[in-house]
Every structure is written in structure tokens, then in C-alpha cells.
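Enquirer: Before anything else, here is the set of structures, which you'll find just below.
What follows is calculated from the coordinates using simple rules that are stated; it is not laboratory data. Being a predicted model, the structure only gives us computed values, none of them experimental. Cβ atoms are built from the backbone, for glycine too; each structure is taken alone.
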Structure 1
Amino acid sequence: MSDGRHWGLPKGIVEQGESPEQAALREIAEETGLAQAQLQMVGSLPSSEYVYRSKQGRLVFKRVHHFLVLAPSGAVLDPDPAEISEAAWLDFVAAAELAAFKDTKVALDAARVLLDTVAARPPT
């Protein structure tokens, strides 16, 4: 997804009473236009932490939780134009090439490993 400046993954604020997993599913649904019921949480990926300076000059410490979430094959993206200028389904290589920040690339690498692990498990 792109906000018009940077390509990255859906993300947002964890609201009061929400777990990071619930927030991730809500934010993905809001930003992609996919129904939350269509999304399947697979597992956690490495989180990232960073600091930036706000427009008011205040230091902001931020933790981003990343998750591997599956969507149905062929799902059509209908991003929220107020937040997202462009959205696309990409393979891991293309996504990593477009990713603006290192933490996104780390999450993509971890997602590929986790997806491979899940795919290799025998059915239960």
C-alpha cells in the first residue's frame, strides 16, 4: 500500500480495549476494503520500534506490531482513498523492492519464512 509517499504495510493505532491482533485485522479491513471476516490471522512477525520528531517538535516513540494475515485468493482491494493512494497484491520480491522502510522488509522476510513453515505442515 502507498500513502502517496511511501509503500508499506497496513497499520494504525491500537484502540482502547483492542489487542494488537484485533487492531491489525480492523486496520487491514479499513485500509483495503476487505471484510474483516475474510481475513485470517496466521501469526506474529517481528515488531519494530523507532523514534521520530512530530511536526510540533516532540519526540514520538512508536512500536509497530506486524502479523501475517491471509486474505482469500482473488480478493479485490478497494482502499480507503482518504488514507491510501495505491494498493496492490505483490509477491515478496516486488513488495520488498517497493518497501520504503527497513522494518517493512524485515516483516516481509519473516512473513515468507512463516508462510513456508505453515505450508509445509501436514494437514491435521
Structure 2
Amino acid sequence: MSSSRNMAIPAFDDREAEVLTKATVRAAERLGLTHAQLASVLGVSASTVSRLANQPLTRPKALELATLFVRLYRSLIGVVGTDSAASEWMAGFNHFLEARPMDRIAEVEGLVETLRYLDAMRARV
């Protein structure tokens, strides 16, 4: 008998999706990400990103990735302290990640790895 794990994606109501979308766009702007870069992070098109000011994310997977991205931003601010330092960190090469963080987060695995790295760095602070 095999046991199946229920890997439920968190449900977001309309208000939560709106707040998360605004936080995602604000974090991307503060980190200096382009619409195309944010689109890669969220798994949506660049045209979808350009509409986020008026139309919140609705796809559960995009909302889940947005949650991780906002967590990444908050962790990064906790480590480096300012938006300008965070933007520089995202654009600079990171030896542990073996890439620039802004390039690494374009893939889900890289987003999660970068978030784990920052969480570990925050634990040391």
C-alpha cells in the first residue's frame, strides 16, 4: 500500500492575491528587476507582469512563486539592510550560488536555493 502525500498549494482569496501582487511588484522594483526578469521568476509572460498594477496574479503557481520571491526580498533586506545594497547584491556574482542571484532566481530551483542561502545568512546575523 502506497501512501500519497497531499501537497496542497495554499489558497489565496482575492484580497490576499492583490496584496501579494503589490508586494511582489514593489520588491522587484526595489531590487532592480525588469519586467522580463520578474516574469521568469513568476512563470508568467512579461505582458502579464506589465498588467500587475491593475490586475493581480490569479494562477496558484504564480502566487506560490510570488510568495517565495517576497520572502527572498525580506530575507535579503534582513541581511544587507537597504534596498540599494540589496539591488547590488542581486546584480553581483555570488560564489556560493555560482551566478548572479538575479539570474539564479529565474528558475524555481534557483529561487529556492537563494532563499535558503539568505535564510542561513540571516540566522548568523
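Enquirer: Name the one structure among 1, 2 that relative contact order in percent (Cα under 8 Å, 6 or more apart) of 26 was derived from. Mind showing how you got there, number by number?
Expert: Working: 1: 29; 2: 26.
Only structure 2 yields this read-out.
Enquirer: Match the computed value 0.96 of Rg/Rh (Cα atoms, Kirkwood Rh) to one of the structures 1, 2, and report its label. Please report the intermediate quantities before stating the final value.
Expert: Working: 1: 0.96; 2: 1.00.
Comparing all candidates, it corresponds to 1.
Enquirer: Can I ask one more? Tell me which of 1, 2 gives 11.4 when you compute mean count of other Cβ atoms within 10 Å over residues 70-77. Mind showing how you got there, number by number?
Expert: On the way: 1: 11.4; 2: 19.6.
Going through each structure in turn, the value belongs to 1.
Enquirer: Among the shown structures 1, 2, from which was the value -10000 of helix-only ellipticity at 222 nm (-39500 (n - 2.57) for each DSSP H run of 4 or more, over all residues; to 500) calculated?
Expert: Numbers: 1: -10000; 2: -20000.
Going through each structure in turn, the value belongs to 1.
Enquirer: State the single structure among 1, 2 that was used to calculate FRET efficiency 1/(1 + (r/R0)^6) of positions 14 and 30 (r between Cβ atoms, R0 = 25 Å, to 0.05), giving 0.50. List each step's numbers first, then the result.
Expert: Values: 1: 1.00; 2: 0.50.
It traces back to 2.
Enquirer: Okay, moving on. Which one of 1, 2 has distance in nm of label points 7 Å out along Cα→Cβ at positions 86 and 110, as calculated from the coordinates, equal to 2.7? Numbers along the way, then the final one.
Expert: Numbers: 1: 2.7; 2: 1.9.
It must be structure 1, since only it matches.
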